[in-house]
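See the structures that follow.
None of the figures in this text is laboratory data; all of them are computed from the coordinates on show. Being a predicted model, the structure only gives us computed values, none of them experimental. Cβ atoms are built from the backbone, for glycine too; each structure is taken alone.
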Structure P
Amino acid sequence: MIKRILLMNPPYGMFQRGEERCQADVEGGSAISLRPPNNLGYIASILKNLGKEVVIRDYPVEKDKDFIKDLKNYNFDLILMSITTGTIEEDLKFFKTTKNFNKNIITIAEGAHFITAPIESFKSEIFKYLDFAFFGESEYVVKEFINSYENNKSLSQVKGLIYKDNGEWIKNEKPPFIENLDFLPFPARDLMRNDLYKNPDTDKPMATIQTSRGCPGNCIYCLAPIVSGKNLRKRSPKNIVDEIEECINKYKIDNFFLRADTFTIDKDWVIEISNEIIKRNLKIVWVANSRVKPIDEEMLIWMKRSGCYLIAFGLESGSEKSLKLMKKGVTVEDNINAVKLAKKLGFKVYSFFIIGFPWEDREDILKTIELSKKLPSDFVEFHIATPYYGTELYDIMKKENLLDNNPEGHNYFSNPVGGTKYLTREEIINLRKKALLSFYLRPNFILKTLLTQNPKTIKNYIKYGFKLIKNNLF
């Protein structure tokens, strides 16, 4: 019988582990903030409903907690770890520590990596101390797994499970997507250190609210359609705002990130959420991520009225050629119009770009850098195109012999997988550094930032500024 369970982000690096398609290295990014481990929070709520005693640890963030001490102080029956493709090699070393302490502890890993990673890759030595892996939506898989394991049912019937049979790794059928997201319990925030995940603008705790799953987009680099499906599955506005209200009343949190694979795709739904917040008279501030299409003034006005003050746009490129080849479905002009509209209505704008696609030369990337400085963005981030298993980008780079390595152990800030047809990986890394420094170190930008922010916010921005300089000058 499984009684006591540890759900953990392992003690290696600060990464956005729980958002599946976004596996960002927080320390390597320019302005990326820590987010709470909602994926573990959802799993914890499911397990608590099954009568399990659950502990959540985000070890890189909870610096007062120690993995070895927890192994000694708790009699864990099962440990589930959230991994990323970029960290998996280091992550799974902690299962060796686990098995050396007690070989009977069940070890499980979960993450987007396992959806598309070749089963042959499990022959690597790093998987020696792993018992099981989940792929698909873990809230579904964990319940089915616990039921089968505890009742001695065949594990071959657990959809979304990878397991060993006579020393051979077996990958079961893919699990169905959870169609009605309102049926999911809210993440178990009572098990999280909510005070550690702060909004850099307000220095107050910020909760992430997963508002929907799925994206109908065709972007060749993105894991979202693979992880969450191409059909948009939306929570009801009432259910979303119920969770917001719980955070306010139970956890004293009034800063939020309303997260989605594509938040603004359904205008009426966004307006309903905004109206529900206003109707309940909730005094909150929130941010959201968005494509540049579809977006319009009416929707943005409702978002602003309900407390939204920042929008993160996936602009990706200043090259028409790149936007077309990456199948983004927008133009450079669409990018410009979206940012200008948001700024006209008083929003802060966080613009995301991607450089280093297989077809890109120096001129293509310089077009993106120039667009970043042309737009009135408040923050920017530059990713290096990363070919995750299962994406069209992976297939293209493999066909073009541009994969120096497999994706494991690499990230899209400082350690890309390979180069382009025209640029080495080192040249792309240096162009990313150039892009960030040329945006953030403009005298006019620095002066405007210092004159328009309060002292507490400036203090946080200075901290990010030092990190930027450290990462890109030394």
Structure Q
Amino acid sequence: MNAKPNVTDEHASPRPLRIAVVGGGFTGVAFIIHTILATRPAAGTTSAARLHFDLVERSAEIGRGVAYGTRDPLHRINVPSDRMSLLGDDPTHATRWLATHGKLKPGDTDANGHHYVSREAYGAYVDATLRDTVTAEGNRVHLTRWHAEATSVHLDGAARTVTLDTGASIQADRVALCIGHATPVLPCDVPDSVSQDPRFVQNPWLPGVLEHIASHRSVLIVGTGLTMADCLASLLARGHRGAITAISRRGLLPQPHGVFWSAADFLGDAPAPTSVRALLKMLRARIARDKDPYGWQPAVDALRFDLPRIWPALPKKEQRRVVRRLLPFWDVHRFRIAPQVHDVIHAAISKRNVIVERAGMTAIVAAHDGLRVTLARSLGETERRTFDHVVLCTGPSRDVFANPLLHSLRTEGLARADRAGIGVDVSPISQLVDSEGKVVDGVFVLGPATRGTFGEMTGAPDIARHIERLLKDAKTSILGACRREQTTR
């Protein structure tokens, strides 16, 4: 009998594309979801790319990170659920899921019908959407979970190896660094005697950490942003009677919501400004035009949506001026507060139950009667005061290279800081840029670490839309062959 010839099956599935995703918070989940959606078979066809994701995340839960890991129902998303959909072409996707799964609670909805649900509920939506998306693909998509931290990325020709702190390593065709916000920085040197003192709360997101503060005790909150707002909401809801003081260098509080605006029409037909002065002039003119009857919020939103055109046009010197002088003011107007939280906090401020001061903390020591803090004010003035408890709400550090993996990449010459000095330099399609200004094939950085390149990449909706656009408009660059090219910076 003649032997059968060796025949290759034309319909055999090709090797799956292996993608290592470092970071399992919102950014990592959004990337996986949109990669799956972008590679689904086109209408009238049956073939689709097979995908294998290796998701590296130390935390037990996926999709939550710091922002959505809290279990306190008073900690709300600061944007209505209809603007928090993971899917850009389905704006009510999040709201429908929340309603269907009983996550919309009394008090979540404001007078205008907008839903500001708990951060925990939104985190459940993110996790469920990932699970549903992966499950719907059957054998086409496989997801492996690694409970670890990535310590390095090594490139050898077309091969990419991600090393983990467990000693294991992952071989990948593509690497997506979905690293979240940098760890909050301490406002001053904190001695061990303070850092180990239960009266000093370094991480206000830890479960139950604020419950140990007796209601009659005095509290100093360092920071006056959205984290402070969540902490205040928790303390006040428990009937805290003691004096609460919140400090920051500028004493700025998150601003309230107004009319929502989704049109990217800030520039119109005008060219992008090339100086901070010109940009501020345009913003003030737009606010003056829209203030009656809409208020200032639509002008800020319009600027936000046009930032992809505006930010790259600013020279390096001007970008750094924005970071140095204007970023805190932009943040409190851009990242506004849920109306329920706003009403509670401002009622407490008006009653003097909460006092907001302009000051910085420059020293802290532990004493038998409390924590003694040195406050620095304007004109070099200092003041020493004692508080029963100190809670840090300082927000993320701007030093993204404090992250061990990013630090390793920069040390190896595979990464550098962006022009604004607040993140990792990436190409227009989010490819990592090395120390010589060349893109690193197959390695992408997504999320907050890229804010300095794109002007804004902090809020969940911005991150999701950015990832969605990249995968739809530049799919061959991200999922196909990546070409090494000189950036235009």
*FRET efficiency 1/(1 + (r/R0)^6) of positions 196 and 252 (r between Cβ atoms, R0 = 25 Å, to 0.05) was computed and gave 0.95; which structure, P, Q, did it come from?*
P
*Which of P, Q yields 29, 12, 9 for semi-axes √(5λ) of the Cα gyration tensor in Å, for residues 388-443 alone, as computed?*
Q
*Comparing relative contact order in percent (Cα under 8 Å, 6 or more apart) across structures P, Q, which is largest?*
Q
*One of P, Q was used to compute distance in nm of label points 7 Å out along Cα→Cβ at positions 220 and 276, and the answer was 3.8. Which one was it?*
P
*Using Kirkwood radius over Cα pairs in Å, single out the structure from P, Q with the greatest value.*
Q
_Given -11000 as the derived value for helix-only ellipticity at 222 nm (-39500 (n - 2.57) for each DSSP H run of 4 or more, over all residues; to 500), which of the supplied structures P, Q does it correspond to?_
P
